[in-house]
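Following this line, the structures themselves.
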Structure P
Amino acid sequence: MYPNLYYVFKDWFGVEWKSLSFLNTFGLMVAMGFVGAAIVLSKELQRREKMGLLSPRQEMIVVGKPASISELLINALVGFVFGYKLIGLFFSKPDDINPQDYIFSGDGSVVGGLLVAAFLTGLKWWDKNKQKLNEPENRNVRIWPHDRVGDIIILGLVFGILGAKLFDNLENWDDFIKNPLARLFSASGLTFYGGLIVAAIAICWYAVKKGIKVIHLVDSAAPALMIAYAIGRIGCQVAGDGDWGVYNSAYFVNEAGIVTQAGVGDFEKSLKKDSTYFLNGTVIERTASGQDSTFYITDRKYESLDEVPHKSFKAPSFLPVWMVAYNYPNNVNKDGVKIAGCEDEHCRALPLPVFPTPFYETIMCTLLFLVLWGIRKRVQSHGIMFGIYLILNGLERFSVELIRVNNTYSLFGLHPTQAEIISVSLVLIGMGLIIYAKRKRALDSSE
């Protein structure tokens, strides 16, 4: 596993550059997901603009003005925050604090903050001064919907993170009540559907405000959302962020730490061997001084070993074992038992292999993106593309939930997860949207 770029460079090139540990592979792939979504969305908006479905909007802008005090102050504030944290991360971070905890702490470099603040403030002043006119002018400009993709992506990023944190804390309400500040400001704990819902509300509001027809925007966004999710799940798989499936009892981890096909009773023996991990969320390790130390490892605790969720599936001969049973060594969550001989920060692996569900979602969503991209020109009724996306997304997520472990709710005698409830809702909404779109097209054709 590669929880951050330090591990990538260490494994690929044999160099140990600790400064690279500040950049998580999960965050990097999420960023790549947004870039991919921006490219796809921009192309699809331009196609619909050429069809006459989307129009530009005239807006008045003022050119030739020098930088205002507020613009300079904003640049100074942003520069100080970045410099305070990033320069502090490279030159002031204590060795015993990991980069993510440092970023969300109050520590940093004041000198670094002041230097970057001065640089960004001066850069803003120079850029505005270069365009300054003797008399500022009001000019009408035409702004097409595809010109606003940058704003849309930023809104999706900001409100997506807020929504993901909100829904994650709702899903893990007991943990949130115990320590609300730690849950709110932690770098982990994100729920995809929460981000999707809140970001969608913010972007639709923005579209209405800017005169963009929402129905064409969401149709254009359907393939973009699918590929963004596929790319983001690569980050989940590579970093090992805990978003994996149930245990695969057809395999176990042998004494050498290798995932091996289980014989009769091997899975049960492994459960008993690491019973403190499964029952208490802790493991007991012998320190260098010979003392036993207890470490809190996971929040996946069970009342008995019989409750540990698992399914048995043996990989076909043409597939590598890790595709059906993986123990996520060096995962970013530091979840699992100690890896023998490893002294790095992320030196843990799951005591039993699980189904790597992020990998499955990457494959499925990439294929679904190709489906959406392939049919987009043939779908004539407005709203159907987004309806199809909602159905495919809901079915994909619901199927994956069948082999994942999440907190459940008690609902009319059933015990669905939050994702299952939302995915079923998305399928129903998608079906309703398609029916409405077809009926509206039929009515419009008859008039």
Structure Q
Amino acid sequence: MALRRALGTFDATMVVVGGIIGAGIFINPYLVAQRLPGGDWILGAWAFGGLVALAGAFAFAELAALFPAAGGEYAYLREAYHPVVGFLFGWASLVMIQGGGLAAVAITFAQYLLRLSGAAGADARPFAVGALVLVALVNYAGVKPGSRLLNALVVLKVGALAALIVGGLFLARGLPAASALPAPAGRPPATLLAFGAALVPILFSYGGWQNANTLAEEIREPRRTLPRALLAGTVVVLAVYLLVNVVYLATLGRDGLAATATPAADAVQRLFGPGADRWIAAAIAVSTFGFLDLTLLGPTRIYYAMSRDGVFFPGLSRLHPRFGTPHRAILTQAAWAIVLVLTGTYGGLVDSVVFADWIFFALTVAAVILLRRRIPVARREPGSYVSPGYPYLPILFLSASALVLAGVVRSDPVRSAYGTALLAAGLPIYFVYSGRAKTEGGAP
């Protein structure tokens, strides 16, 4: 029984957009403003971050054309390096990248849901668990229901951002000057170091385009559809992010933006009046719920592919006889995320996600360089997608990845060491299952 090819170009593009736009654009711009001296620097940093994201999307589009297989990054790392590298990515996805991301975002969703209902002080964990269970059941019932839910949520959150953009572009001119609130640490100097520090929250906000690749075996004509979706979705997000930051600066000013941890709520209040911040709370709740749906829709196919290759728990490769979904992989990821919700803290979860995610981002984009030598463009199928700007854009992305990893290790060396140990803990599982596969005549 094979996965069902039920998704088209629009569905895949919504996966890209939904994977990138989370809660970050509603919050992270204040961190960027704190680290840069003026509006031109801020917009330049967001544009540069978008270029890095586009470089990553180009690389993933080329890899998708070479290996249109379920699991996305897992398949690329397996083919470019060694099966153990692909396995470690899948293991890190389960226990840190996707598991930690699901738990952290479920908590954020629950907090904003409680704020909307007027019960902001209540325990968010039961609602976070309930959201995970609901989304798991939707995706259990088929790839199309999960995709339809995601499409609706992406349209809603892009619509909320569009309302903010249109309101800001037309109404900000008539507002009185923003209060000259002092930035927390004054205005930093215009240096390359300051620009690099600002890129860290920006690149976090741009991450997520790669989720569409995990669904390659459920997308119609993936060699053509995936590159189109990756590029279209990333360009849409780049435009949205730049325009939202233009509105933040026009509405709050650089110092006002740097002084608030809730820039979206403050901008909306200035534009539309008191009480409008509830609209932003609703937008963040919708956005985070969409991320939950996306994570159980796409990345669970990584564990399905690992199991199918004989290097992970065998039951995860079984498809539901009626719905055709990797139902056990979906339930496993949801169950682990629930454990993390009940036992972890938001900050610790996010740190673990970032540390592991950018290691494998860098390795995956570097795989483009390796595979250009191993499988020259002239030997590939006619019409295969080839990323432009080679080798400069991959090198740009790798440099940005090194910057992010250095920042994470410097800010939390203990959590980074913990992440390394957790990553290594997957090796015994790989050697047990790959050894069995060899004994039984399989190829891990």
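No lab work stands behind these numbers, since they all come straight from the coordinates. Because the structure is predicted, anything quoted here is derived from the model rather than measured. Cβ atoms are built from the backbone, for glycine too; each structure is taken alone.
Looking at mean count of other Cβ atoms within 10 Å over residues 48-55 for structures P, Q, the greatest value goes to Q. Looking just at distance in nm of label points 7 Å out along Cα→Cβ at positions 16 and 424, which of the labels P, Q belongs to the structure with the highest value? Largest value of distance in nm of label points 7 Å out along Cα→Cβ at positions 16 and 424: P. Starting from the value -0.78, -1.00, -1.03, -1.10: which structure in P, Q was log10 I(q)/I(0) by the Debye sum over Cα atoms at q = 0.14, 0.19, 0.21, 0.25 Å⁻¹, for residues 24-111 alone calculated from? The structure behind it is Q. Have a look at P, Q and say which one yields 2.9 for distance in nm of label points 7 Å out along Cα→Cβ at positions 160 and 248, as calculated. It was calculated from structure P. To test your reading of the models, identify which of P, Q gives 25.0 for Kirkwood radius over Cα pairs in Å when calculated. Clearly, the read-out refers to P.
Hey, mean count of other Cβ atoms within 10 Å over residues 136-143 derived from one of P, Q reads 20.8; which structure? This figure was derived from Q.
Given that relative contact order in percent (Cα under 8 Å, 6 or more apart), derived from a single structure, equals 16, which label among P, Q identifies that structure? Structure P accounts for this read-out. Computing helix-only ellipticity at 222 nm (-39500 (n - 2.57) for each DSSP H run of 4 or more, over all residues; to 500) across structures P, Q gives -17500 for structure P. Thinking only about mean count of other Cβ atoms within 10 Å over residues 64-71, which of P, Q has the largest value? The structure with the largest value is Q.
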